[in-house]
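Chemist: Structures follow.
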Structure P
Amino acid sequence: MGAPQPSAMHARNSSVVDMRGVVQLLERVEDLGPGANGTLFLDGASGPGGAVFVDNRQICWAAGRGQSRRLTDMLIERSDTLSRDEVEEVIRACRASEQPIGQALVGSGLVTAAQLETALIDHTSESLIALSRSSAAPRWVEHRNGFSPRWRLAPTDALAHVAALAAGIAAPNVEWITEVGAAVVVYGRSTSLGIVPVATSGTDNLGVRDMAELGPWIASEMDLGRAIDGEARNVVLNTAAGLALSAWSEDDLLYAVFCPGKNVLPRVLGRYLERRR
């Protein structure tokens with residue numbers, strides 16, 4: 001899943017985002033193990049308190065105390081016709097009927113499913129940024145049954161969404177890569193955050209910390225190539241997992257593409273050359 005268009009407001013606030021704290025928080029979710037269902041609570045004594053809700057080791061919601069924007073604010077921002085009175089009316093009806101608010105908003109036609117998903121992703125990303133500032137040890141409370149959400153984020157996807165939002169970098173379309181069977185992480189450069197992942201797809205076996213550290217390493221290899229012969233080079237190597245890794249720079253973004261099998265890499269490079277013509 002690619003990151004949504006980031007808001008300009010949060011691009012201006014990127015200097016207050018500590019990506020190391022975000023990585024550590026997401027690693028805590030990653031370490032829960034397959035099938036983990038429950039809530040990761042963070043006490044607010046040493047920073048913003050709140051919780052991360054986890055379904056099958058994926059994030060289905062996060063909320064931090066003291067967030068400046070609510071989900072309803074984000075939904076209104078994304079609609080030309082939705083009013084606060086309409087949203088509040090749906091919320092009151094949902095409280096009485098115990099129907100999920102998002103489901104009711106989409107069902108009533110007030111917002112589209114895409115608008116709701118984008119708002120949920122942005123809200124969760126902002127919450128993770130707030131919660132990552134807490135130095136309190138997370139407290140895990142297991143739920144025997146999952147939350148059965150319609151929407152979830154793997155920790156690595158969450159990292160890309162948080163970084164894209166914080167850096168104000170729009171994620172590119174990567175379907176042309178994934179449709180030939182490859183996995184991809186796209187990195188962007190931010191003055192305050194450095195090189196951060198802004199989109200990912202198909203990278204289920206890549207850990208949060210590995211994803212965070214891969215981009216700067218590839219960038220250093222390309223910088224070395226420029227220093228030697230004055231031009232950026234494609235980096236191609238074999239990983240320990242038996243995958244071919246191809247990396248290149250395009251439109252101020254850095255692409256890291258993992259290719260399983262000997263036939264996928266030529267297809268990816270063929271598509272890449274077509275785009276360069």
Structure Q
Amino acid sequence: MDKTTTVAKYEYDKTTDLLFIGDTHYGVKGSLLPKLDEYLTKYDTESKLVILGDMIDNSLLNSVGDIYEQIKNPNDSFKFLNDFFKRHKSRILVILSGNHEYRTKRVAGVDVVELLAGNLNIPYSRTDAILDVSVKAATRYGSRDRYNYCFALHHGAAGGRYPEKSARQGRWFQDKITGVDAYVMGHTHSANVTPIAQEFYDRRNKSVFKRTLYYITIGPFVSDEYAERKMLRPPAYNLIRVKCYGGKKRQLRIILDEFDEKSTTPTL
């Protein structure tokens with residue numbers, strides 16, 4: 001039986017920027033989601049947004065997190081998340097939940113993020129999804145010819161202490177699904193972009209060609225005592241955006257920008 005996977009499809013007439021965000025863990029003192037919200041409202045109003053989960057910390061009585069470190073209870077956190085989704089509804093392409101949002105589903109049988117996304121008619125998945133973006137090309141075939149860019153999305157699942165954990169979960173994801181340009185994940189709190197090359201056999205043209213694929217893991221937007229107690233490195237705050245080019249040449253460009261946690265002014 002074929003698996004029903006969320007596929008979010010979009011078409012644009014010009015080069016389009018995708019901004020992947022997640023692991024903001026709103027509800028703990030060190031969450032940068034309010035600052036990220038301000039940045040998206042004031043300085044980056046054009047990028048399309050892809051939500052990769054763990055937007056709230058959502059510590060419950062039996063969860064790993066410490067409920068006494070929460071500055072917002074789960075109800076208030078979900079309210080803020082709902083307001084965030086509403087403010088940016090027109091440019092959110094797809095929403096995934098993470099292991100922290102899943103805590104409520106596991107304990108109470110209610111997937112709150114699914115309800116929020118459904119009310120706003122935004123594609124949603126609690127596991128993985130495909131983002132399919134087509135951008136108008138300037139070719140001799142006319143205005144309907146487009147470049148297609150495909151991304152496999154997952155909140156992430158790898159554990160470990162060192163940065164290689166991010167590339168490792170990219171390999172796991174590639175074992176699960178093929179045929180995309182990039183695998184985009186979060187969860188590890190360690191930003192990473194790893195290009196890999198593979199050879200593919202073209203059955204139609206009876207030839208072998210090389211393609212470059214990417215493992216992309218976004219970094220976190222939170223700092224809390226849990227990481228310090230585990231002697232983990234402090235997080236590096238970065239925005240990972242992907243430019244899907246139209247025009248005369250198909251090109252995928254990955255940009256990693258520093259995000260200043262003390263100011264929402266871009267540090268470019």
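Chemist: From P, Q, which structure was helix-only ellipticity at 222 nm (-39500 (n - 2.57) for each DSSP H run of 4 or more, over all residues; to 500) = -6000 calculated on? Don't skip to the answer; put the middle values down first.
Modeler: Details: P: -13000; Q: -6000.
Only structure Q yields this read-out.
Chemist: Another question, if that's okay. Consider the structures P, Q: one of them gives 29, 19, 12 for semi-axes √(5λ) of the Cα gyration tensor in Å, for residues 119-206 alone as calculated from the coordinates. Say which. It would help to have the intermediate numbers written out before the result.
Modeler: On the way: P: 24, 20, 12; Q: 29, 19, 12.
So the calculation was done on Q.
Any read-out appearing in this document is the output of simple, stated calculations on the displayed coordinates, not a laboratory observation. Quick caveat, the model's predicted, so the values are computed rather than measured.
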